[in-house]
Structure I
Amino acid sequence: MKFKTSCIAEGKMCRKYLYTLSLAGGIMAGLPWNGVPGVLLFVVFIPLFIIVEKYSRGLKEGAFSLFPYGFIFFAAWNATAVWWLPVIDLIGGLTVILLNVTLMSLVFTLFVFTRQTAGERSGYASFVIFWLAYEYILLWGDLSWPWLHLGNGFAGNIKLVQWYEHTGVAGGSLWVLLVNVMLFSLWRRSTAGGYLRGCIVQACLLLSVIVIPVIVSYNIFSRYNGNSDDNINVFLLQPNLDPYTEKFDELSLRGRVKDLTGLAEDMPGPPPDYVIAPETAVDSVWLQEENIHLNPLKNYLGENPQTSFILGATLFEEVSCQKEDHTVRFDPDRGICFRVYNSSLHLDFEHGMGVYNKKQLVPGVENIPFHRYITLPGFLSVDLGGVTGIYARGEEPAAFQHHEKEVSAGQLICFESLYGRLAGGTVMEGAGFIAVITNDGWFKGTNAYLQHLRQSQLRAIETRRPIARSANTGVSAIINSRGEITAHGRWMERTVVEGYVTPRGELTFYVLNGDYLGRTAFFFSILIILSVALKQYLLKQKRPSSFR
């Protein structure tokens, strides 16, 4: 690829070409979230690197002059991958995309600034480190949004990334970043007339970085047995209620529990070990009260004492009105203060009810970012049906022991299935398998429900735990510990998915060590930023003073 001298000199023509290049690269980056093989990610940053290379040679301007090119690239990426966000809620969805694009563009600008200050080699190394640190930061706080982590782009290609059991999704991000940088370096060296021997050595090194992880992954996949004879029978309930029109109205509330138990009772054969119902399967469960609308469920457990029942609930907890907490609400009809949790209930005939409260809340839906400090306009939140606004946050991961079987079920609710550290936390609590409950009906007719389903496949690989996923409108699925879907329902279908999970007891390197790649990158990114700042300061000190 060659640039004409006139392009650099004339400016406008060059900018038009570079904008097109950044747009094309961004569109390619978003395609793996829509079913295109994740290996496409190996080349998506090269257009940005070309822009940095050619722009910096022809136009001597600051790092922020390249911000628009990065912004277009990341806007195209987000629009291609999560185009469904504005479909669900126009203002809220666009706000999420705009914020994410801005943060990505700032990371890109920081890389350009570092490259200008520390040189090309240090600059491209810093890009890898900065991006991994950025993804790590997005795992925490009020703006947490890991949907577009690069490693997630391989969610549809699980045979390529079985080594996530050692690295987590961050390993896939590192893989993508290294291949992009090395491929660009090889291209630049070959077009600049570099020595053939050096090009061959560099090409062999690049090939090894691509091929070795694939060989390792296929080897793990072929020797790892995702099934055994020690199985747990599960029913996954998929009631298929529209969250916008059916799920949260008062009429459906009174009969919803009976409807759920009816689904389980209609299944032929002996009762299962577990029945799992989706997120917010029931509403208005008060923690301190006797909830009479749960009686059909208690009757079912009385008739089937060997069964444990997991279901999602909107949980209300009465608290003192003296508590100064942004999550406390006031009910004027009852004259009480309370908190609202998105919860998972674990019930059995012998031990009663165990409660897990969702820890990782969805920004803009269950948690208004920085609401404890500032008040944001309500229209910036995304309406996903049911209770919106400020939910209270759970504290610890949970795994509940079956009252007869020697197995514990880990609990993840909806958005939490994007977080390897949360899945790993349930495993450290003793989970032999993980129950994921979700309500994907708010995705409407988009493909987001498939993107969400594939995240659970990655969690199974990272933790080597099978996953039983109950989704209100689908897709409910059983995923073995190799990440393979062994049984599933259909989208927007009322059904029960029956199958078996094989509990596991081993602890993977990732479960034991968490997001260590992100932590390491964050540490080194701080060192790089301090080093670059110091170098800039010293350069200013050496410049001669000007006197009038």
Structure II
Amino acid sequence: MRGNMRIETNEVNINRLFSNDFWFVIPEYQRPYLWKEDNVNDLLDDLWFAYKEYGEYHGYDEDKYFLGSLVLYKRSEENNGIRYIVYDIVDGQQRLTTLMLLMAVLRDITNNEMAKRQLNELIYQEENEFGNIPERIKIKYIIRDDVEEFIKSCVVLDNETINVNNRMNGSTEENNISISNMKNAISTMHDFFKDDEKQQKIDRFIRFLLNNIVFVYISTENLTDAFRLFSVLNNRGIPLTNADILKAENIGKIDNENEREEYAKIWEDLENYFELIGENYFDRFLSFIRTIFLKEKARKTLYEEFKKIYDKKMLERGEETIDLLKKYKEIYNKLIELNNFEIENGYKNLITIMKIGIKSDEWIPPLLYFWYRFRIEKREDETKLKSNLVKFLKKLEYKFSSDWIIGYTPTQRIENMNKILKRIAESNSSDEVINNNEIFKVDAEKLKEVLHDDDIYKKRYAKFVLLKYAYLRMENDMVHLSNIKNISIEHILPQKPKENSQWVRDFSKEEREYWTDKLANLVLISGKKNSSLKNYNFREKIEKLRELQRKRGFGIFDFMYEEVIGYNEWTPNNLKNRQDKMVNKLICNQ
């Protein structure tokens, strides 16, 4: 980093960040607004937790809640002959945009006129020609088709966030990802604040949000320097990461020089092991250990979370911490990576499809802790524990994947995993855990409704649901599925059949629209999809799929083609029949 870089940095709360001291621009090189429902719910949950933990009980002047850093490029801009300072957002646009939407939603929820005025002023500046004050939205979006118009009509205007679902048409949403995501974010926020407790406390929450939520901003007047700052903050340019600080703290607690070198080598071996699994995965592994100890959602940095563990005397810094990490790494290597672990193929295959198909890993801490608690702490017989581990994993997977498919928020899913962790800690045997039905309880009716009615192909969990169905079908005659990473989903009824094809004769337009992306119309195929398959009729297509499976080296999904071709023809009635069978098997989980 150049020695002459001029940097301005300071702590700032929301009131000042959205005041006339700052005018933000999201430049053309930035990505669209990409936050989904899970991202928004996570932020809202953290903000509400901070308010309950600090603002409600300790007063508004005592505690601040740090929401991260912003990297800004400071420059001047002219508008109607008036020159003023603006800040291009190099890093932080998703959070700032979400906060602006949140302030608009809060303005439309509260009945307090003073709060409404304050929030309006933070979102938008009215024109005042006598004061040489131009009309401006606090965040300007460069080259974002229709985004400015959306904000003016659905965010700036009073009460329009309430009507946002009625304001936007489908084509606008489809063609502009920013608008679609902003609209969904606004709806998510309204849903979050619906309950009576939040309604009653909304004004106190607004006060806390505006005064106690803080950022640290870092700005420079040179764009190259701004990008360099962004790179430094995001590519280990900061002298120490959370894991580095934990390493220094723990190694530094070891007085004996030879032992210190030995434990430093153990730590480096841990880092190398997990870096081979994935970039920054060692931090992720450390977060698993944090979760096992605290059994609650992380609210602060990894280092601060470990500090809580140490402050509560749950674990000692130094040898004890590193020895524990080494034990859990060995458990991870067996239970998750399946190295040198003699256990039935049913367990190995369920782990395999979970790692491939489930897009989160909050299910891992309960599995690691189950083994640690009952094999290492309670010294249960390993043969018996392996048998119970298989049962535990089946229940754990069904609970976690069902919560995900049904649409529970990340916070709800994490809380349900934490309940299982707490039950493990309270139990004296593995039998007690697997016989506790309450912690594994699934809303089977809701799950059935989703699997039966949703267009599964369009969902993030599509591949997993089909893998799970394959797992359940194969369970009694199971080989280890060790290399099924390159998998795609194929439609039987094509997405776009030719006009003169048998498909069009067998299905009306409405029937094709209904069934094309449903579970019953989907099969798994090894390797990539083959677009030429859409040109074949039903029986030819199945034979071609079988042929592709044989050529690509593993036919583990052949049963699906046998199952489908057993109908002789592909019709709406046969699809309904397969749909019912598939959903029932998935619901029964066997």
Structure III
Amino acid sequence: MSQILVECVPNFSEGRDKAILEKITCEIVQTEGAVLLDVDPGPDTNRTVVTFVGNPEAVVEAAFKAIKKASEVIDMRCHKGAHPRFGACDVCPFVPISGITMEECAELARILGKRVGEELSLPVYLYEHAASCEKRRNLAVVREGEYEALSSRIITDEWKPDFGPAKFIPTFGTVAIGAREFLIAYNINLNTSDEAHAKWIASRIREKGYFAKNEDGKFQKDENGNKILIPGLFSNCKAGGWYLSSNDMAQVTMNLTNYKITPVHIVFDKVSELAIERGVRVTGSEIVGLIPRKAMIDAGKYFLRKQGQSEGVPESKIIETAIRSLGLRDIASFVPKEKIIEYSITCDTGKLTSLNVSKFADEVSIDTPAPGGGSVAALCGALSSALSSMVANLTFSKKRFKSVKKEMGEIAPVTQELKDFFLSKVDEDTASFNKLFSCFSLPENNDEERCFKADAIEKATMEATLIPFSVLEKTLEILKLVEILIKKGNPNQLSDSGVAGLTAYASARGAYYNVLINIPGITDEKFKNDILSRSEQILSEIECKCRSIDTYVIEELKKGFTK
């Protein structure tokens, strides 16, 4: 299941004084729900790029506190540096990582801008996807003239700030807050030390392209005497070529400003083609900084398709396929936990699903009520999904089942998604029970406390009911796939398909039990009636399918078949 995750990359106009930077980043670290990933100071530019992630509310809060602190500890009257700037916190973009849209990130930028303008009385401009008008989308236009021109520019009607006072604040300047796509810094390695090859390839792939030349090496011109510009192959791609002395190799270096439009794997393959044209080869590539999970998943699935393999495999295998196919370990290590942004902030410590089978069984067996039947029911759903994926893949990979290859190729990834869903509910069910149990310990010394406690118990009980209900719903999806697999799947795996049906039924029935046991603790009659009615309807359909699956599997197995 995709978590809601936002990245924020504020740039502060200080790159030399560590004490000042620590005061700013401390505000981020101390914000619950925000995780500081990187602090990259530049002494020459006198600028520091800070990267942190978290849920939307936490990221907005951390950004606000960091901007506030920057306004207190940075004095723009003393600032000099090579990088364009017009404020103590020069820019503060929000970047959608997972479970959130660009427009939602743009709204976060507006929320933050409004807070900074109203609570700190600082001028704020919105840019890129959060821009209030088209001419303010481009940061370079918004920042034109930089800090030195701000005093005369900010008081004009044309450049009145989007939030905050339309006046020059010498110590702070102003801040540009916006929303943009994730930028992937990506380098592709060549088996040569001649950077001319890398520069030639870069000129072909970058968005701005290159000027055409004739056989004599002179620029070609049009009828008006202007150089002829040949557009590059990829939009959202800035690229160049250089020599990497530490590894004695040439690299095509690039920034991919929208990997959803210009994916890493497509660029890699095209650079590999262009390299061969130049008589050189790609040996691998490297990610500078972090990369979103989706970019790696897309790459892994792309290469699996090229290999004629099923995409319906565990995520770890998809990621490993991407790493190997892109050659991401060519000149440095690539550890998914460190390089994939979602993985870098996820902690598996304490998760039931991180335990081995023996330890999970031990955890269930001891004298604590959780993990209990709800978590076990969810685990049964995960096992049913895993078996279904196995059958689909063992059918997909066999030539004699060519007629159903496409269908099996579509089923396998769905079963993997369902497997991951059920696994997430193993921990969520136990967490919801523990949360409910803790509510019973709340104080009730007066009417206000008693009312608060009753409300907390009601909400926690509803949550503890909705989790097994969601398991019940998803079990029906698995059984619909099992119905296909028992008839179209590899007959050598018919018993496996049958067991997938049985474990799905155990999951459904167990989830239903856990819905029923929670219902009496809920006072909302509409909620209770709706959940019961929908649960019974779903369970009735599940029982019908399970009987049909069981009958079919037993009859076919008794007939026997030729392997």
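Read-outs throughout are calculated quantities, based only on the coordinates presented, and are distinct from any laboratory measurement. Quick caveat, the model's predicted, so the values are computed rather than measured. Cβ atoms are built from the backbone, for glycine too; each structure is taken alone.
For Rg/Rh (Cα atoms, Kirkwood Rh), for residues 281-512 alone, which structure out of I, II, III has the highest calculated value?
Structure III gives the largest value of Rg/Rh (Cα atoms, Kirkwood Rh), for residues 281-512 alone among I, II, III.
Taking relative contact order in percent (Cα under 8 Å, 6 or more apart) as the criterion, which structure among I, II, III has the greatest value?
I
Matching task: 19.5 is the computed value of mean count of other Cβ atoms within 10 Å over residues 41-48. Pick the structure from I, II, III.
Label of the source structure: II.
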